[in-house]
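Following this line, the structures themselves.
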Structure I
Amino acid sequence: MQNNGANKLVAEISLYPLMEKYIAPIQSFIDRLNTYPQLEVDTTMTSTRVSGEYLATMEILAKEMQRSHQQIGQAIFVCKFLNGDAMGSGK
């Protein structure tokens, strides 16, 4: 498999639990992401930006998104994934 220089991942995630009391599941997801020392997590009012080593970050996100679905039931994740190594390079 070719690396193509994509060693760092930047993901922007918004979580929309399809339930009346939606704040607690969102906060729980963010809190869990913050327990991983290998991730850089920056939360705003509308999304959370997560960055770290590409594969490790994807594995953590998959694990925590699945956990949220298991706990919440139905929820929507809106995600943007960027090649962190190429940010600002025009590539």
Structure II
Amino acid sequence: MAVFAECPVCHKKQSVRTKLCHCGEDLDKAKRSQKVRFWISYYLPGRKQKRECIGFSIQEARDAEGKRRSQKRENARSGTTRDKTG
């Protein structure tokens, strides 16, 4: 799972640590002015990748990523602990 930042000019999704986009936009300045959208990327069962737009706050994106991780763990636990009755 990963958190990506979307450039407000060219809409390229890239690492949160990136300071300058390839189009020339200063991403740190755009982050401070709440112009950068944050996305999370994760895999669904069956090896399908899903990207989800979270909003303009990196803290909300990290919280959403943690929520998806806990959901993934819960599904893995419930799938392995089946009751065999009968």
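Summary of computed values
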{"item": "Source structure (of I, II) for Cα Rg over 2.2 N^0.38 Å, computed value 1.13", "result": "I"}
{"item": "Parent structure of the calculated result 12.4, 39, given that Rg and Dmax of the Cα atoms in Å, for residues 8-47 alone is the read-out and I, II the choices", "result": "II"}
{"item": "Per distance in nm of label points 7 Å out along Cα→Cβ at positions 24 and 72, the highest-valued of structures I, II", "result": "II"}
{"item": "Label whose coordinates, when relative contact order in percent (Cα under 8 Å, 6 or more apart) is calculated, return 47 (choices I, II)", "result": "I"}
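Just so you know, all these numbers are worked out from the coordinates, no wet-lab data involved. None of the values given here were measured: they were computed from a predicted structure. Cβ atoms are built from the backbone, for glycine too; each structure is taken alone.
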